[in-house]
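Have a look at these structures, which come just after this line.
No value in this document is a laboratory result; all are computed from the given coordinates. All figures in this text were calculated on a predicted structure; none of them were measured in a lab. Cβ atoms are built from the backbone, for glycine too; each structure is taken alone.
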Structure I
Amino acid sequence: MKGIATQGYSQFSIRRYELTIERFCDEVASSGVTLKALNAASVTELQENILGMMTDNAQRNTKYQLEKFVHYLVDIGIIERPEKSAKTETPREQLRQEYETYLRVQRGMSSSTITHCLRYYERFFSFHFGKGLGNLNKITSDDIVAFLLRLTSGSQPYRSKTLPSHLRNLFKFLLWSGKTNKNLAESIPRIAQPQPANTPRYLPPEDVQRLINAARSDDDIGRRNYAMLLLMARLGLRSTEVVAIRLDDINWRAGEILVRGKGKLHDRMPLPADVGESLADYVKNGRKGTSRVLFVSHRAPHQAFIDSQILNVI
C-alpha cells in the first residue's frame, strides 16, 4: 500500500484497495492455487470469479483496482506478464496500421491528431464499405461528399472544423502509398462554419482579465486553472500546448519556457513575471503527484490530462 499512499490517494481509497486485495488473496487461497503456480491464465480466472460475485456498479472500481494490483505483481516478478494472443489482421486493420505509421513517421503528427484521423478512417470506410474493405480505386468524390453530408445534416451545426483536413490526410496517404491512382484529397470541400451573430470574434482585454480572475482561488484547482488561463492569455498558447508543458520545460533562472507546438516544433518563449509567479505558486502550493507533466488532475493519482478538454471545462 505504500505505492498507493505516495500517489495521493485518500485513506478511504486506500482502504478500498486493501479490501480488493484481501478478496484476491482469499480467492487464491480457496482455489488451491499456490503462489508459484500463479500465471496469466489463473490470475484472469481469479479476477473473473471475484467480479462475477458483484453487482455491475461495484465491478467497475474493483476491476480497475484488481488490474493495478496484478500489474504490481508482474512488476515485482511474482506472476508472468500476459502474452497477447496471436491475431490475424484483416486487410482493413493492416491498412489502418500503415496509415497510422504514415501519420506518425511521414507527417510527424501528434498522438491526439492521429487519433482523430484514425477515427474518421474507420467512419468513412464503415460508411462506404460496411465492415470490410472494398476496391479503393472505386471511391469517387461523390462518395466523399455523401459522407460529409451524412455527418453534417443534423439539426445542429456541425462543430468540427477539422473533418475535411482529416479526410484529406487519408486520401493523400492512399495516393502516396499507391493504394489509389487518383488524388481525391483535392476534391474534398470545406464545411461551412456559420458564425453566430451574437458571438464576438475576440474578447476585449478587460473581459479576458475578468475571465482569468474568475478562475483564481486559493485552493489547488484554482491555482492550476489560473496558471493555465494566464499562459493562454499572456503567451497566446493553444490549449494543447498548455497541457503538453512539462516541469523540465521551464527555465526558472533564464525566465523562459519551452512551447511544444504543432508538428513537433519546439520554441522557447520569455516567461512574463505574472505567469512565472502563477506557475511557481501552483508548483509549490497546489500541485501533487510524481508526473513530470506540469498540469495534472487534482484527483489521485494526479496524472496528466489525456487531451486539452480541461481548458474547455475551465
Structure II
Amino acid sequence: MENLVIIGSGPAGHTAAIYAARANIEPLMFEWFMAGGVAAGWQLTTTSKVENFPGFPQGIDGLELMMNMRQQSLHMGTKIETKTIDKVDFSGQPLKLFSGNEMIETKSVIIATGAIAKRLGIPWEKEYRQKGISACAVCDGGLPIFRNKPVIVIGWGDVAMEEAQHMTHFASKVIVLVRTNKLRASEVMQTRAKANEKIEFKRFTEAVEAVGNGDMLTWLKVINNQTQEETIVECSGLFYAIGHKPNTDFLWWQIQLDNDGYIQTNNTITNVAWVFAAGDVADKKYRQAITSAWSGCMAALEAQKYIQETK
C-alpha cells in the first residue's frame, strides 16, 4: 500500500511531490496521459513563454518549466507513472484508486488534476493556440506579440471584463465579442470596461474562424447572429474568457464539489479524511502557476502531518 498518491502533474502536483519526497513519504504520482486533451504537465505545456514564475528573469518556455519540475520530483525520490486515474473509492481506508483494471491502495491522496479552459472549437483554433490564441490574458497578455496591436476577448462575465481591462495595458485596442445584447458581468465591472476608451464591444457577435499567415493569428472571422453578416476583424490575439472545466468527472459522488465541479476545500483539506486537493481543481479565482505551487506545498504538508501522526 502507498503512503501518498498524487493525481496530476502540474505545478500543484509536482510541488506536492517535491515536498512529500523530501519528507521521506515516498509519494507515487499518476501524471495522467492526455486527460482533458492536455499532456502530462497540464496547461503550462501549451504555453510558449512563462514570464511571471519567480526565478526566471528572462522568462521560460512552459514545457521546459514543467519538465524541470518533473525532473526535480524524480530527483527527490517521487515515483511517476504516466497513467490516468479514472475512478476512485473514498468510502474507507485504505483509499482505492483505479486505472483501468488496476487498483491502487493508499493511505492518502492529493488531487491536483487542474482545470481546462473552455474553447469554442472553431476552425484553425488548435493550429493557432499559443500563436495568438490563449485562454489566459493574465498569463500571456504581456508577450511582445500583443503589444500595440488589436486583440479580441470573447466572453460576457466578470472574467472577460477583467481580461479586457488587463489587455488595455498592452494592446492598441481590445474588442470584446458578446453573443447577445447583454453582459453577465457585475455592474461595477461593466462600468469600468465601458468607461475604458480602449475597449470596444461587438454585440450579437460570434467567432466563426481563426485566420492567420501560418505562423501567427492575424484575423478573426466573425458573424452577426442577428443579420448573419460575416466580417473579418484584424487582431494579433484572441483570448477566451468563457470559463473553465475542472477535471473532476472521476470524482463525482466521492468528494464534495461545488455547483461548477470544483473541489471544495479548507486550506487544501477536503470533506474526506486523508484526501487533499491543490491547484486549479479547487481554485476558480486565481488559476496561476505560482498559486497552484503554493497550494501544492500546503497539501503536502497537511498530508505529511496526517501520515506522521498515524505511524
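Observations on the structure shown:
- Set I, II, criterion FRET efficiency 1/(1 + (r/R0)^6) of positions 212 and 276 (r between Cβ atoms, R0 = 25 Å, to 0.05): the highest-scoring structure is I.
- When distance in nm of label points 7 Å out along Cα→Cβ at positions 52 and 292 is computed across structures I, II, the figure 1.4 traces back to II.
- Of the structures I, II, the one that -7000 was derived from, the read-out being helix-only ellipticity at 222 nm (-39500 (n - 2.57) for each DSSP H run of 4 or more, over all residues; to 500): II
- Here mean count of other Cβ atoms within 10 Å over residues 60-67 is compared for structures I, II. The highest value is that of II.
- A value of 2.9 for distance in nm of label points 7 Å out along Cα→Cβ at positions 252 and 268, calculated from one of I, II, originates in structure II.
- Comparison of I, II - label where distance in nm of label points 7 Å out along Cα→Cβ at positions 108 and 124 is highest: II
- Value 15, calculated as relative contact order in percent (Cα under 8 Å, 6 or more apart), assigned to which of I, II: I
- Structure from which 39, 20, 17 was derived, semi-axes √(5λ) of the Cα gyration tensor in Å, options I, II: II
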